[in-house]
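The data blocks that follow each hold one structure.
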Structure I
């Protein structure tokens, strides 16, 4: 359920209150009236009488707060919502304007979420102002849950449930040609791929300068060789296309222990695009599992992905999937280089980007990825 709210002014005011106030009861009480207006089509006569808030998440590109709502009467609306809005960091907001992340995520909830089966939060209200590049989403709260930790890595069980969500995102829109006309989504054009290649080559020296003494020999060797001949990676045309998450990693996955077992919820659709579905798979496995666990479980996880696609009548041969998995082993390395140089620098962010770069370089080394990236 996504409410394409016509009362944009109320949603804009919620975002402004969140950005300019400290977390407190008073801040929450000031935005309760705006929340009530934004949700009025769903409240059916019930009002929001108070709201408190707390920060959640560790986002580099945007901010999130959990809103605790008190209603005047009985309602089907939840007592907590997640408010997500643009970053207070100027560098992160500039990066968003460059990569269109705020526009892309709001467009996902407005136009695409209903077409895929991935366990994404329900969206109760959605606002985007293209002139100011401001946005606000009021989203379902998956609590009780716990967020994956990109630095610590995950268990094989957690990796399994995360991989099982990928066919639910990719399968329903596999080779869906109508999506090619969606300009905000179909951004991997030949010209753009050349631009991305130039961008990572331009940013790599700064990445090495910042983290050089913390990079191991494998990461420097693989990274230097890749950057020297990165063009084939970016110009490669995959045999299929679908909607890819683009940043499918542990910090963007919420694990929900339930009586029937562990489930995964997926958030942060800010880097969505058309591309090769297996790139999400390689990105997640390479960064999410520690090297020993990845080496032990990666083939079975690729089998799991292929089997999941078969439920959508998609016949992807394992050998083809495995070759694509090897080819995209450096996807997370590319993200680590680009994102670390564009978004606000934090201690946790540095640790996360280092972990991603090192694990993906080791993945690429183990899988001999560079042998596939030849003109």
Structure II
């Protein structure tokens, strides 16, 4: 059965575009919703997210052996982010993790829960773990500030843009100056059957749509699976080494690629932030080509109209693209001049023997 959020019944609700068509793009005033969300007075319906639970005494040690993050000592209530990689180090699943002392809650993009559940079941072997897709029973609600009415709910707190223990920043911007600092992010797990009542009954918070949430995510340089990723993406390209990878943990699938690129090589592509020319009063489609001197050097991965900055985007380009070059986004017959802002440094990687360059070493 196709899921449709009960919050789409609210006045003014307009469904989002794929893959967010199950929830509201906005409730009648997307720019106002951005401002209210940015001020910490709105919540976002993310009930189309997938939710998978792992229970049993071996859950954390087992997840630790499978993933890129150190999860052995994940304390109850503490949040983490991890990746499940292919043998080639490419991202298969990006998982938000929070453990409540008895259950590890895994939050993924909508539609990914069945695949993740099946993947985990194949890796179960004889360990004392039980895996369940509980997406039909639990909804996710996002906010930029803690929601007092949800104080008893399980909550995942986004570690972005902090640099976790064992992590490494690939951005040229210091952590304290990172634009992600303006977007703290909380994701609450709410019983699906009480979602409408829980959100409409909040005091001091109003609903905001995915257009508002996406604009603030893009401005925070926060990658999203299915948008910034494709079947070739490795974590280095998106600056996910800072929050989703522990460089000193034990063996896991894909670790060889992660270590080799980090220590000896360079990621072939890099994430960029784009300020788009707004004179057309339109936005390029996601997937539009990024062009330099007549050659396509990348693609737009996320695009939005920000209430303060105007049209903005994230894109993935070849590492060799001059970071000072003026780029053009090509969408059919429309061209959008684009000024790039470096997210992942052009010389990211090759940490062994590093002396100078865009990328600074760890503090």
### Which of I, II yields 23.2 [mean count of other Cβ atoms within 10 Å over residues 138-145, calculated]
II
### Task
Could you figure out which one of I, II the value 11.6, 37 for Rg and Dmax of the Cα atoms in Å, for residues 266-329 alone was computed from?
II
### Query
I, II: which one has FRET efficiency 1/(1 + (r/R0)^6) of positions 122 and 346 (r between Cβ atoms, R0 = 35 Å, to 0.05), as calculated, at 0.75?
I
### Query
From I, II, which structure was helix-only ellipticity at 222 nm (-39500 (n - 2.57) for each DSSP H run of 4 or more, over all residues; to 500) = -4000 calculated on?
II
### Query
Of the structures labelled I, II, which one yields 1.00 when FRET efficiency 1/(1 + (r/R0)^6) of positions 42 and 74 (r between Cβ atoms, R0 = 25 Å, to 0.05) is computed from its coordinates?
I
### Message
With mean count of other Cβ atoms within 10 Å over residues 186-193 coming out at 14.0, pick the structure among I, II it was computed from.
### Response
I
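The numbers here are math on the coordinates, done by the rules we state, and not lab data. Because the structure is predicted, anything quoted here is derived from the model rather than measured. Cβ atoms are built from the backbone, for glycine too; each structure is taken alone.
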